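Student: Right after this note come the structures.
Readers should treat all values here as calculations from the given coordinates under stated rules, not as data from a laboratory. Treat the numbers as computed from the prediction; the structure is a model and nothing was measured. Cβ atoms are built from the backbone, for glycine too; each structure is taken alone.
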Structure P
Amino acid sequence: MLSMPFFIGELFVKALFTFILLYTGCYSSTFAAPLKVKAVVVTMFEIGEDEGDKAGEFQMWKTRYGLTTRYPLPHGFHDIYANDEKGVLAIVTGMGTARASAAIMALGLDDRFDLTQAYWLVAGIAGMDPQDGTIGSAVWTRHLVDGDLAHEIDAREIPESWPTGYFPLFSHSPYPAANGTQKAHNGEMYTLNTSLAQWAYYLTKDIELMETEAMASLRARYKKYPNAQTGAKVMIGDHLAAATFWHGKKMNDWANAWVKFWVGDDGNFITSGMEDTGSFQAMQYLHNAGLVDKNRFMVLRTASNFTMQPHGLTAAENLKLESSGAGYAGMVPSLEAAYKVGSTVINEIVENWHSYQKQIPAK
């Protein structure tokens with residue numbers, strides 16, 4: 001028989017252990033059933049604090065969607081916040097392909113959450129090709145194309161007949177034959193669930209998006225690009241992810257050729273960003289382990305700036321303007337669009353979970 005002092009001591013140790021687990025956020029994964037997650041919102045950066053100051057991609061979701069439950073994530077870039085009642089959580093991956101991939105993997109392996117039927121929504125800002133659309137617009141993605149996996153020869157050393165010194169891995173020039181039919185064995189291109197993307201597009205295509213005088217002023221400079229001078233709208237197209245923040249007409253031409261090469265004639269580069277090929281690569285591995293469903297992954301990118309200069313400016317001059325903030329007239333409207341369009345889809349899923357839990361919507 002245990003003595004009374006020993007028994008009391010044992011209770012104290014158990015209580016202390018429980019307190020430590022609660023404090024570190026590990027208690028739920030150790031003793032409680034995991035949170036059944038209906039939707040994950042993936043953002044990439046926050047400017048300052050999570051609330052009360054200038055908003056980045058995460059802040060609007062946290063404050064407007066009632067993400068009040070904090071789950072510490074020491075093995076990731078940023079703690080997770082959730083609305084447990086709705087089954088919706090949001091993360092901040094950090095900028096760049098490596099951080100995004102690591103963050104998605106960290107969440108996917110976290111046993112505090114059941115993500116097997118969760119829908120994933122990347123909701124982030126992007127550059128916009130002025131040949132296709134305008135700032136403030138929201139674009140649902142069909143294909144993710146990686147802009148980093150390549151061969152490169154300095155532009156000062158390429159043959160005169162080459163349009164670029166940047167060309168696909170295991171080729172010898174830009175661009176080898178068989179456009180769009182080659183296999184992306186190394187993660188050069190991913191096709192998302194295009195039926196799900198179409199469904200999201202048709203659900204949101206008539207949403208009115210934010211307009212400002214500053215946006216109109218910036219658009220007016222792009223006189224040679226009619227699509228850049230229209231109002232912001234919801235669109236669907238293809239996204240190029242690259243860790244290098246590129247800019248300019250020649251790079252924009254490269255982006256269009258690069259996307260068309262990997263996707264085929266149907267490919268259309270519309271938005272540029274950094275992280276999404278890394279995020280989806282992690283999703284593929286987690287899918288193989290039965291932890292997530294990669295077919296429930298959506299990418300919504302909203303245009304904060306144009307990917308190239310207007311007539312009358314060089315690429316360097318325009319990039320300098322953007323660095324000073326003058327070229328980001330679409331920053332706040334793009335963040336608003338990401339939340340307004342994205343939350344429409346998340347709300348539809350949550351409110352009609354009985355329909356979407358087992359059956360992925362399609363159009």
Structure Q
Amino acid sequence: MEKADITIIGAGVIGLAIAAEMAGQGLNIFVLEKNPAHGGGISSRNSEVIHGGLYYPEGSQKARLCFTGRHMLYEIAAKNSIPHKKTGKLIVAVTPDEIEELDRLYKNGLQNGVSSISLISKRNIVRIEPNIQAEAALYSPETGIISAHDLMNYFLTQAVNGKVHLVCNTEVTGIEKEADGYQIIARNAKGESFEFSSAVVINCAGLSSDTIANMMGGNYKLHYCKGDYCSISGVKQAMVQRLIYPVPAKNHVGLGVHLTLDLNGRYKLGPDTTYIERFEDYNVAPEKAAQFYQSTSKFLPFLKEENVHPDMAGIRPKLQGPNDDFCDFVIQEDAPGFINLVGIESPGLTASPAIARFVKEML
């Protein structure tokens with residue numbers, strides 16, 4: 001029977017980052033991916049934002065790994081010519097009563113070590129972003145954007161160069177404990193079942209990470225939270241230079257429908273937050289365009305309803321249910337040599353290199 005030293009389940013940005021971090025040590029490492037290619041799941045369906053780390057409670061994994069990951073990500077991108085841009089971001093208070101929440105976010109960001117942030121007045125908003133409407137804003141100059149696909153390709157190249165094996169079209173259907181590791185039962189594209197053993201298993205299966213964890217006696221339950229996006233057309237490029245976010249919901253379910261840029265200067269609105277049943281539905285309803293226009297025209301007065309069009313969607317693997325308080329990342333060794341990463345949603349892309357280093361240190 002084939003014997004692996006480490007098996008990573010899931011070839012999204014987290015699994016690939018861990019594979020790159022583990023590579024080159026003479027270990028027999030496999031990355032299993034159920035899709036036909038790497039990065040075909042939630043890692044390719046997000047805003048591609050490098051987050052500053054303002055939102056998350058002090059001391060949480062999300063706060064710590066976002067802060068460290070951001071520094072690592074900018075360094076990796078600069079050294080390896082991965083397309084990225086430090087755009088900066090404004091979180092805007094549209095009404096005076098939202099300013100209190102900006103103050104809270106500002107203090108929270110400072111507690112998380114994000115020292116570059118500042119509160120700016122309406123007069124200064126007009127100076128740097130004359131085409132938006134707001135009473136006050138929190139400015140995060142360290143926020144940026146990155147090509148998620150190029151980042152994943154970089155991690156994959158690092159992994160493969162370090163003798164890691166990527167095996168696609170392979171779905172894990174069972175895991176059993178053995179004396180010196182784990183027996184993994186998987187199914188290939190032809191529906192054929194096969195087995196092999198692995199000393200260490202790292203579960204980075206995204207939307208299926210609770211299912212994988214529960215094969216080894218875990219008690220996890222993910223909630224699928226869909227985020228739709230709309231594209232913008234008919235608006236001049238450079239109308240807005242930075243990412244523009246509203247004040248977020250107090251329960252951290254989402255950051256509010258916001259304006260992002262891609263690396264070609266195109267604008268996009270989203271994502272919103274809708275809890276859905278457990279299936280992958282990436283269709284965007286036509287009426288979302290009007291809803292997004294209504295929610296963002298308050299701070300983007302140059303938008304017209306005909307500028308906004310349904311685009312793409314992503315799904316967050318949330319441990320936090322619709323009425324729950326904040327839930328942190330789960331990154332823990334639930335059995336000897338069996339590490340689960342469950343509920344890795346935003347800021348997972350930003351945190352990916354820091355998560356990879358953290359997992360390596362756990363082992």
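Student: Which structure, out of P, Q, was helix-only ellipticity at 222 nm (-39500 (n - 2.57) for each DSSP H run of 4 or more, over all residues; to 500) calculated from, if the result is -10500?
Tutor: Of the structures listed, the value fits P.
Student: Quick check: 1.00 is what I get for FRET efficiency 1/(1 + (r/R0)^6) of positions 195 and 211 (r between Cβ atoms, R0 = 35 Å, to 0.05), calculated from one of P, Q. Which structure matches?
Tutor: Matching structure: Q.
Student: Computing Cα Rg over 2.2 N^0.38 Å gives 1.01 for which of P, Q?
Tutor: Only one of P, Q returns 1.01 for Cα Rg over 2.2 N^0.38 Å, namely Q.
Student: Moving to a separate point now. When you work out mean count of other Cβ atoms within 10 Å over residues 139-146 for each of the structures P, Q, which one comes out largest?
Tutor: Comparing P, Q by mean count of other Cβ atoms within 10 Å over residues 139-146, the maximum is at P.
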